[in-house]
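FYI, it's all coordinate maths here, none of it is from the lab. Values in this document were obtained by computation on a predicted structure and should not be read as measured data. Cβ atoms are built from the backbone, for glycine too; each structure is taken alone.
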Structure I
Amino acid sequence: MSPGSEKSAPAVVGALNSAVLGAHDTIDRIADSVAPAARQLDERVSKVGDAIDAKTVQMRDTRDEWAESLRTTVRDNPLASIAAAVALGAVIARLTR
C-alpha cells in the first residue's frame with residue numbers, strides 16, 4: 001500500500017458510513033410514510049374478505065334451500081318429476097346435435 005492510500009482509507013470509511021446512515025434515514029422516512037397506507041389497505045382487504053365470506057355462506061344457504069325444495073318436489077310428485085327429466089333430456093339432446 002502506498003503512504004497516501006493509508007490516509008485516504010479513513011476518509012473512505014467515513015464517507016461509506018455517512019452514505020449508509022443516509023440510506024437508513026431515507027428508508028425509515030419512506031417506511032413511515034407508507035405505513036398508514038399499508039394499514040388502510042390491510043383493513044380494506046380484511047373487509048372485502050369478510051364480505052366474501054358472508055356472501056359465500058349466503059350462497060351455500062340458498063343452494064341448500066333450493067336443493068331441499070327440489071327434493072321435496074320430487075318426493076311429492078315423482079311421476080311429474082320423471083316426465084320433466086325426460087323432457088329436459090330430450091331438449092338437451094336435440095340442442096347438442
Structure II
Amino acid sequence: MSLPVSFRRAAQTEFVEASAWYAQHHPKLGADFVAEIERCVAQAARHPLLFADLHKGIRRVLAARFPYSVYFRLEARRIVVLAVFHASRNPAIWHQRA
C-alpha cells in the first residue's frame with residue numbers, strides 16, 4: 001500500500017526547474033529525470049521507513065543516474081516531499097525546511 005504524497009511548493013519548483021533544465025539539454029534526458037524522481041517518490045510512498053532519519057524526521061531517497069535526492073517527511077497518513085535537491089547545493093537549505 002502506498003501513502004498519498006504531497007509536495008511542498010519549494011520542492012515542486014525544484015523538480016520543475018530541474019526537469020526543464022534536463023529537457024533543454026536533451027528531451028529524452030528530461031523525461032528520464034522525471035521518471036527517476038517519480039520512482040524515488042513512489043519508493044518513499046511505499047516503504048518510507050526503509051530510509052534513515054537524517055535530520056528531525058527527514059528521510060532521503062537517492063536518485064539513480066542523476067545527482068539528486070528526494071527529501072521527505074513521513075506524517076500520519078502521507079509523505080511530504082520537502083526537497084528535490086541537487087547534491088552540490090548547500091544542505092543547510094533543506095535543513096531549514098524541517
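Where is distance in nm of label points 7 Å out along Cα→Cβ at positions 12 and 44 largest, in which of I, II? Between I, II, the highest calculated value is found for I. If helix-only ellipticity at 222 nm (-39500 (n - 2.57) for each DSSP H run of 4 or more, over all residues; to 500) is calculated from each of I, II, which structure is the one that comes out at -13500? For helix-only ellipticity at 222 nm (-39500 (n - 2.57) for each DSSP H run of 4 or more, over all residues; to 500), the value -13500 is produced by structure II.
Starting from the value 0.00: which structure in I, II was FRET efficiency 1/(1 + (r/R0)^6) of positions 20 and 76 (r between Cβ atoms, R0 = 41 Å, to 0.05) calculated from? Corresponding structure: I.
Tell me which of I, II gives 2, 10, 6, 8, 7, 7, 7, 6, 5, 5, 5, 4, 5, 4, 4, 4, 3, 3, 3, 2, 1, 0 when you compute P(r) over Cα pairs in 5 Å bins from 0, in percent. Source structure for this number: I.
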